[in-house]
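Please treat every number below as a calculation from the coordinates, not as lab data. It should be emphasised that the depicted structure is a prediction, and the values quoted were computed from it without experimental measurement. Cβ atoms are built from the backbone, for glycine too; each structure is taken alone.
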Structure P
Amino acid sequence: LLLDTYEKYEPLMQDHHMKFFIELPEEEIPSCPCDPERISQVLGILLDNAISYVPENGKIILSLSQTETHFLIRVKDNGPGIPDSAKTSVFRRFYRADSARNNRQHFGLGLCIAYEIISLHKGTISVLDTPGGGSTFQISLPLA
């Protein structure tokens, strides 16, 4: 699923002069009991947001890891980041971190939709600071 997403977005990242990487575990991992279309939708929301907010020549990393109980999917960027005061608000309907933006393609619904999809999968989604600057959106999905 992540490889498919990476391959789908790689040309778009090149068009936007972004450096795009994927980090996958070397060892085999179990299948994720999820709706692949909906998780793909969430990844698309996160990557579309990264493209919109990360400046040209920015860096975006799509990664997967596993704990004993969860899959962890991350979309990391080196963009402007999200202030601590807005980290929980970004998942609310119609919320826009930068009210000065006039991008009519974003209505403040994407992260709310992503939150609902992940919740229906009994998972969590959160935003953290990327070390060195930027944002990391982390999805945690149960193994079983």
Structure Q
Amino acid sequence: MIRPIMKNEFFLQQPSETATPADLPIAYDLLDTLAAHTHECVGMAANMIGQRKRIIVFVDDGAARAIINPEIVEAKTPYETDEGCLSLVGRRSAKRFRTVRVRYLDLSFKEHVETFSGFTAQIVQHEIDHCNGVVI
């Protein structure tokens, strides 16, 4: 189901809670909502649709992916950039890393550790910031 985009900065600044299998419908709503906004958005976190759960979706090599309870376990090669966000007006500066290693659960709640690089790494970092209540 396509959900409205949360714009309330106070809500977005609240850290998200660990997701459980009962929260899987949120992941599918996020995927639907991202698909509806592909012309202006490459990633979303659950709090962007009003759900404070650690679930993110993002475009990776042209396909949308959902991951649950993501955590950056390693980051290499920092750089400064500026980013926009569907929940906020304007652009903001951000420190990012060119390569990040992330531990997460897939939609079957199987654990993975995966390395992301380039623009995909930047998207994943932005969405994990959302999970942590960091507004960029």
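Details
- Winner on distance in nm of label points 7 Å out along Cα→Cβ at positions 76 and 116 once structures P, Q are ranked, highest first: P
- For mean count of other Cβ atoms within 10 Å over residues 60-67 computed as 14.4, the structure of P, Q it came from: Q
- Which entry (P, Q) yields the derived value -9500 for helix-only ellipticity at 222 nm (-39500 (n - 2.57) for each DSSP H run of 4 or more, over all residues; to 500): P
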